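Chemist: The structures come next, written out as structure tokens.
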Structure P
Amino acid sequence: MPPSLSIDLFSDFVCPWCFIGGVRLEQALAGMAGEVTAEIAYHPFFLDPTTPPEGASIPDMLRKKYGAEPKQIWARAESAARESGILLDLSLQPKMYRTTAAHTLMRHAEAKGTEAALARSLFQRYFLEAANIGDAAELARIAEPHGFGRDEALELVQNEAELELTREAAISAAQGGIRGVPFFVFDGKLAVSGAQSVSVLQSAIRQALARSPSDPPLAV
């Protein structure tokens with residue numbers, strides 16, 4: 001039986017590089033079938049904690065921050081996405097939405113065993129179908145095929161106590177030193193930042209498997 005590996009993945013659903021990084025992790029693990037089995041735990045991170053409830057214009061934000069036209073900024077991510085089999089056109093989604101509620105659903109998907117599938121659906125609906133993933137009804141529609149009843153999902157994404165638990169987890173990640181996503185931690189031994197290539201992720205997995213429990217953590 002192949003060895004088992006735990007993977008902690010910190011990401012946000014409005015981050016195109018997180019979409020790409022998640023797909024590349026899937027591809028890396030698929031290419032190592034028979035060599036390793038993995039359990040992936042998804043953790044919340046807020047790309048922009050100041051996003052207003054109604055969402056924010058991404059083109060306006062990029063022009064203000066970088067002083068360049070959005071299409072120029074998007075080109076690199078779109079090219080990387082195509083290389084990974086994602087037909088990404090970032091001009092399709094004009095707004096960034098709050099993701100506290102989406103991450104709250106993810107916390108509860110763990111017990112249902114549907115985290116990976118729900119994460120992929122959230123990324124696809126936001127980036128490829130321009131869905132408002134800050135909207136409770138939209139999130140309920142996304143969640144239903146992944147083990148959630150509609151009323152259950154609506155309750156979770158509107159429950160202030162549940163949303164606060166998610167915010168606390170995201171704050172903890174930031175306070176723990178995570179400044180950018182995607183961010184991968186393999187077996188608690190080796191950390192990788194960014195949407196690295198499939199080969200880099202596979203190399204990191206093999207390095208993590210080779211390390212002993214007494215070895216100090218590494219960052220790649």
Structure Q
Amino acid sequence: MTETFTDTAAVTAARPPRTAAVTAASALLAMAVLGIFGNAVVLTLTGDDAPDTLANVRAGEGTLRLAIVAFVFVAILDVVVAWALTRFFRTAQPGLATLAGWLRVAYAAALVAAVGELATATRLVSQPDPGGAANAIHGALLDFGATWQLALIVFSAHLAVLAFVVLRVAGTPSVLGVLLALAAAGYAIDGIAHVLLPADSPIFAVLTPVIVVPAAVGELALALWLLVRGGRSR
């Protein structure tokens with residue numbers, strides 16, 4: 001009886017916690033909705049020039065403030081995901097799981113810094129245009145995008161480490177690790193391209209759609225697997 005109880009306890013301890021899997025999955029799915037909303041708002045409000053952007057932001061100031069709140073929640077949920085994934089994988093890969101978690105926390109911090117540019121735009125929107133509000137607001141929205149692109153390079157490192165963890169942990173599908181690796185490569189290429197190439201480079205018209213799809217599929221697949229199978233007994 002004692003041996004049976006001990007064996008059962010050992011198996012339970014070795015099994016990744018189901019609560020961590022559900023927490024990570026739920027946070028990832030919520031982030032997807034909030035992130036899509038926030039990004040769509042910023043893209044819509046960013047005009048071709050400063051006066052156009054100023055007019056858009058003045059007309060949609062309330063929506064921009066909602067986007068800021070959405071991005072702040074995304075950053076918070078990133079930290080939750082970092083904790084949950086670290087807890088889920090730490091039994092099998094403690095060192096790499098911790099590294100992946102800290103990289104995601106670093107990304108969340110960079111995202112908050114980027115969102116600060118949006119907050120600056122809302123502060124300037126009530127100022128008179130002759131004082132340079134239009135140029136400042138247009139620049140703030142562009143700086144948000146530029147800072148976020150740099151943050152995504154850090155995020156790609158998180159996904160690369162996480163992909164390696166998934167590929168090494170028994171019981172996780174290899175295809176999931178491959179999808180995460182592809183997403184990591186996509187984010188890294190996109191972020192580096194935005195640093196090296198001018199913003200109006202025609203390559204982005206082709207590059208962005210090619211990158212967005214595998215990146216979205218990778219994290220969505222991870223969320224669904226964690227929600228359906230993560231931490232369950234085989």
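Each reported figure results from applying straightforward, stated rules to the coordinates on display, with no laboratory input. These numbers were taken from a predicted model, which means no experiment stands behind them. Cβ atoms are built from the backbone, for glycine too; each structure is taken alone.
Chemist: With distance in nm of label points 7 Å out along Cα→Cβ at positions 67 and 107 coming out at 2.1, pick the structure among P, Q it was computed from. Walk me through the intermediate numbers first.
Modeler: On the way: P: 4.1; Q: 2.1.
Label of the source structure: Q.
Chemist: Given structures P, Q, which gives the highest value for mean count of other Cβ atoms within 10 Å over residues 147-154?
Modeler: Numbers: P: 15.8; Q: 19.4.
Comparing P, Q by mean count of other Cβ atoms within 10 Å over residues 147-154, the maximum is at Q.
Chemist: Taking 28 as the value of relative contact order in percent (Cα under 8 Å, 6 or more apart) derived from one of the structures shown (P, Q), identify that structure.
Modeler: On the way: P: 28; Q: 24.
Structure P accounts for this read-out.
Chemist: For helix-only ellipticity at 222 nm (-39500 (n - 2.57) for each DSSP H run of 4 or more, over all residues; to 500), the calculated result is -15000, so let me know which of P, Q that is. Before the final figure, lay out the partial values.
Modeler: Working: P: -15000; Q: -29500.
Corresponding structure: P.
Chemist: Rank structures P, Q by percent of Cα pairs over 25 Å apart and report only the one at the top, that is, the highest. All intermediate terms of the calculation are to be shown ahead of the outcome.
Modeler: Working: P: 40; Q: 47.
Going through P, Q one by one, percent of Cα pairs over 25 Å apart is largest in Q.
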